Structure 1
Amino acid sequence: MKKFAIAIHGGAGTIDRNKMTAEKEAAYRAALSDAITAGENVLMSGGSSLDAVEAAVVSLENCPLFNAGKGSVFTHDGTHEMDAAIMRGDNLMAGAAAGIRGVQNPVVLARTIMEKSEHVLLSRDGAEDFARSQNLPFQSDDYFHDDFRHQQWQQALIDDRVSLDHASEKKFGTVGAVAIDQFGNLAAATSTGGMTNKRWGRIGDSPIIGSGTYANNETCAISCTGHGEFFIRSVVAYDVSCLMEYRGMTLEEACQIVVNEKLVKIGGEGGLIAIDHKGNICLPFNSSGMYRAWKKQGEECQVKIYKD
């Protein structure tokens with residue numbers, strides 16, 4: 001049996017310590033701790049890494065502080081279009097949903113697509129119809145309404161621009177989790193509400209297997225957060241795995257090259273959380289901060305926001 005471990009993120013970007021109130025920081029730290037605990041409880045009871053990452057992401061989706069599920073940002077039309085993906089490292093099975101509306105927990109739909117359909121990625125009306133066929137819970141628009149998100153959207157409409165979650169803070173609010181269980185199996189999951197004021201069915205990297213989400217027992221599990229267009233172009237999640245598989249790099253070496261060299265070179269801002277088949281954890285980001293937490297079996301839980 002191997003020691004289990006789990007890591008989560010709640011988004012990266014320009015997170016200014018001077019603009020963060022003590023109350024708000026405490027709320028973020030509590031939410032991250034709750035999500036880690038949800039995943040850890042699964043692993044402690046002998047559950048799978050797949051169940052653990054799903055539980056952790058559901059916890060983050062249910063918290064309005066993060067741009068996923070309940071806290072998703074507004075589109076140009078005033079709706080909420082969400083993306084999510086999940087992947088298991090033992091057999092490379094994956095499921096994803098893109099541009100969905102009303103589904104309470106997109107990550108649950110992603111897993112259901114993986115396990116109950118013949119497909120990997122479903123989108124918009126079709127994905128919603130599939131969710132209904134599987135009796136997954138839906139919520140009204142009121143459930144997803146948040147006053148702060150609404151103000152962001154209104155300002156974005158006035159400025160006629162697309163915003164990356166918190167416009168003034170330039171924060172990428174995607175959430176995600178990676179884990180290894182006692183059987184040595186890896187899993188990853190990612191969920192997001194995308195960009196404020198997004199139009200034309202824009203989809204980011206989160207539901208794209210290999211770009212925003214990836215897991216392979218031979219290498220690592222990855223969940224990304226950042227400016228999705230750059231992560232798609234760079235195939236970030238799979239790139240880390242490739243460097244480990246074909247170049248023999250360690251997890252830390254691969255993450256360093258992808259996040260702090262390759263992405264920076266093309267102007268891509270953000271970060272990722274990663275865990276390898278040995279249980280090593282790496283949480284690199286090239287922005288000023290990333291909401292993150294991690295826990296290894298037998299060690300204290302760590303919750304961080306800023307670079308230090």
Structure 2
Amino acid sequence: MTQTREVIIIGSGPAGLTAAIYSARANLEPLVIEGEPSSTSDQPGGQLMLTTDVENYPGFPDGIMGPELMMNFRAQASRFGAEITTAKVTKVDFSSAPFGVWVGDEEYRARTVIVSTGAQSLMLGLPNEDRLIGHGLSTCATCDGFFFRDLEIAVVGGGDSALEEAMFLTRFASKVHLIHRRDELRGSKIMQDRALANPKIAPMWNSQVSEILGDQKLTGVVVTDTVTGETREVPLSGLFIAIGHRPNTDLFVGHLELKDNGYLVTLPDSSRTAIEGVFACGDVQDDYYRQAITAAGSGCMAAIDAERWLEAQDH
């Protein structure tokens with residue numbers, strides 16, 4: 001017989017590991033299935049494992065390395081009795097309780113499941129991206145903008161997210177190039193007007209980043225004109241990619257309700273999904289804030305919601 005657990009947590013970023021800490025302290029003995037390092041969409045520890053300096057997480061006045069912060073999360077969850085296994089969930093069954101979670105042919109059952117599989121930033125698909133992420137290349141202005149004070153940087157994208165990032169970065173950078181592959185922006189009219197009126201923002205129309213330059217640290221980009229095909233090198237201290245995010249929800253299509261943009265739907269002010277006993281937290285359901293601290297907070301919510309739901313079922 002497959003052992004039925006109280007809680008299974010799928011994913012191990014700030015949301016999943018905070019849920020593990022809280023549910024372990026509630027003696028629910030959670031199992032955390034943290035993903036595999038080989039999968040960019042299923043990274044153990046979440047996106048912070050790809051972040052060097054984290055300076056906006058409370059409690060670390062001198063900052064902390066992203067991987068170190070996540071290892072601290074992991075150690076704290078283990079200390080309270082959470083079981084953590086490194087594997088990729090391949091199938092789920094939420095049709096009836098106890099719910100089924102599979103890793104290959106291995107089956108797990110649980111009375112509650114907390115989904116915290118996160119999201120991934122869409123990237124350009126260029127060779128140097130993985131190596132230079134956190135070394136001049138970023139996908140989060142609010143996380144990393146402070147590091148580029150009085151430096152010349154660029155934002156790639158043309159939607160509201162890119163315009164918001166560019167506007168935010170003008171607080172720090174001396175100049176922000178806005179690299180967009182078309183001759184007009186896709187963002188809302190009010191955001192376009194604000195961005196284009198900002199003297200620090202310099203649009204680069206009909207332009208596409210074709211190469212990211214730098215060895216240990218980003219030094220610039222090669223930009224290709226999408227009309228003429230001409231290329232030119234642009235020296236930069238930082239590059240922010242803002243072409244969108246993709247939630248890691250493929251596993252839950254047909255099992256849980258999704259928004260039009262692919263994020264999981266949860267009830268207002270709650271981590272509950274439409275299926276009783278299944279909860280979601282972190283970037284897999286948050287398409288607005290997308291911060292480590294808010295993910296951790298929603299992981300706390302999910303653990304408390306799961307605990308109280310189990311209590312209501314007399315478990």
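Every read-out reported here was derived from the displayed coordinates using simple, explicitly stated rules and does not represent laboratory data. Everything numeric in this text was worked out from a predicted model, so none of it was measured. Cβ atoms are built from the backbone, for glycine too; each structure is taken alone.
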For helix-only ellipticity at 222 nm (-39500 (n - 2.57) for each DSSP H run of 4 or more, over all residues; to 500) computed as -7000, the structure of 1, 2 it came from: 2
For Rg and Dmax of the Cα atoms in Å, for residues 94-189 alone computed as 16.4, 52, the structure of 1, 2 it came from: 1
Per mean count of other Cβ atoms within 10 Å over residues 22-29, the highest-valued of structures 1, 2: 2
When relative contact order in percent (Cα under 8 Å, 6 or more apart) is computed for each of 1, 2, the largest belongs to: 1
Value 2.7, calculated as distance in nm of label points 7 Å out along Cα→Cβ at positions 134 and 198, assigned to which of 1, 2: 2
Comparison of 1, 2 by percent of Cα pairs over 10 Å apart, for residues 206-245 alone - largest value held by: 2
Highest-scoring label, criterion being percent of Cα pairs over 26 Å apart, among 1, 2: 2
Ranking 1, 2 by mean count of other Cβ atoms within 10 Å over residues 110-117, the structure that comes out highest: 2
